[in-house]
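Coordinate-derived values only; no laboratory data. This structure is a prediction, so every number in the text was calculated from the model and none was measured. Cβ atoms are built from the backbone, for glycine too; each structure is taken alone.
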Structure I
Amino acid sequence: MKVVSWNLLRLVGAAIEDVVALIDREKPDLLLLQEATKEMDALPAFAGGHYWREPSPGRIHGLAAWSEQPLIDLQVLPLPYSRMPGRVPPRVAQVFRIGDITFANVHLSHGQLLNRRQLLRIAKTLEGPAAVIGDYNAVGPTIISGFKDVGPREPTIRTIDILPLRLDRCLVRGLHCADMRTLERGPSDHHPIVVELKVA
């Protein structure tokens with residue numbers, strides 16, 4: 001199964017025509033989007049398939065998933081969040097199944113301890129062969145028992161304010177990754193990542 005994940009950079013980044021062009025060019029079995037606004041809700045009109053967007057609490061953007069195959073057992077998973085004043089709103093993960101594989105589409109918090117806690121919550125929720133893919137906002141290794149990091153190793157974001165970082169990742173359990181790579185960044189500040197997965 002070919003999976004592409006892309007943080008669109010809300011409002012000022014990739015637009016729906018950029019996402020449609022990516023689908024036409026890469027022909028993914030599953031496309032996961034982060035920072036997707038309601039503009040993306042028109043995606044099925046351009047690309048067909050099955051689509052689900054879940055707005056992030058208190059935000060104008062959220063997570064979205066598109067596939068030609070049905071998305072089964074849809075679940076919005078609330079993640080641990082900071083209750084300190086001034087912190088960002090709570091985060092959620094999109095969890096669903098395609099065939100025998102359970103996927104979690106994520107846009108984790110920037111706090112390095114907090115995003116590890118969020119990953120642990122997700123890992124404990126998933127059953128069977130599974131993949132956690134998206135924008136981890138993580139610096140350094142992400143080690144979760146039973147899961148293996150199979151995403152591309154090169155930086156996935158370059159901005160004026162920070163050094164190149166590998167924020168977009170893929171952790172899998174019970175899956176084999178046959179290929180992994182990054183794509184051209186396009187109008188977003190993130191490079192899309194591509195992973196080819198199959199049940200081990």
Structure II
Amino acid sequence: MYFFSGSVYSVLQRIKYLGHRFKTQFWYRLFLLECGKKSFIIRPIFFTPEFVAIGDNVQIWFNCRIQGIDRYMDRQFTPRIIINDNVSIQQNAHITCAARIEIGGNTAMATNVTITDINHPYTDISIAPEYQPLEVQPVEIGPDCKIYNNVIILPGVKLGKHCVVGANSVVRAGEYPDFSVMVGNPAVIVQRFDVHSNQWHKTSADGTFI
């Protein structure tokens with residue numbers, strides 16, 4: 001009985017999954033800049049597909065906000081959110097873009113990750129930050145990265161390939177080399193893989209080998 005119930009549940013889940021993929025391929029495809037094969041998007045809470053391109057086998061799970069901002073106050077923007085092949089974005093992701101955000105292939109993002117290329121400055125104390133002109137810096141996340149739960153990636157970040165960002169980290173503007181492991185608020189590099197010695201080594205906060 002338990003085996004039968006499990007089998008039925010698995011079949012129903014498979015049907016549900018295929019339904020999400022069908023909706024992506026035959027509905028969202030009409031509005032996306034690009035839509036690769038076998039990708040799916042499941043019930044986003046806010047989505048601007050006209051500014052988003054996704055590759056093959058992309059998975060975007062429940063309750064994500066993926067928003068391109070083409071106008072704010074009196075400024076026009078041309079946002080582009082590029083999600084390459086085999087990227088997995090788990091539930092509750094918050095991605096806001098006014099310039100360009102690109103996520104490299106095979107990168108996996110856990111729950112509650114925020115990525116933005118937008119900053120609300122506070123230069124004029126007579127105006128609330130929300131109503132001041134935006135500052136915008138593109139974000140690039142390299143291929144084969146792992147971004148753990150509750151990470152925040154801020155404007156101006158350029159993350160190399162095969163990087164790992166630990167849970168609850170806040171990554172500030174800057175270039176982070178390939179094969180870096182970083183943690184903290186603000187995030188600092190704690191170790192990197194040395195391709196010459198073929199080993200992992202501890203580093204200083206800027207990624208220099210110790």
* **Kirkwood radius over Cα pairs in Å - highest-scoring structure of I, II** => II
* Asked: A value of 1.3 was computed for distance in nm of label points 7 Å out along Cα→Cβ at positions 83 and 139; which of I, II is the source structure?
  -> II
* Origin of the derived value 1.1 (distance in nm of label points 7 Å out along Cα→Cβ at positions 19 and 107; candidates I, II) -> I
* **Among I, II, structure where FRET efficiency 1/(1 + (r/R0)^6) of positions 75 and 147 (r between Cβ atoms, R0 = 25 Å, to 0.05) as derived comes to 0.30** => II
* Value 20, calculated as relative contact order in percent (Cα under 8 Å, 6 or more apart), assigned to which of I, II -> I
* **If distance in nm of label points 7 Å out along Cα→Cβ at positions 11 and 171 is computed and equals 3.2, the structure in I, II** => I
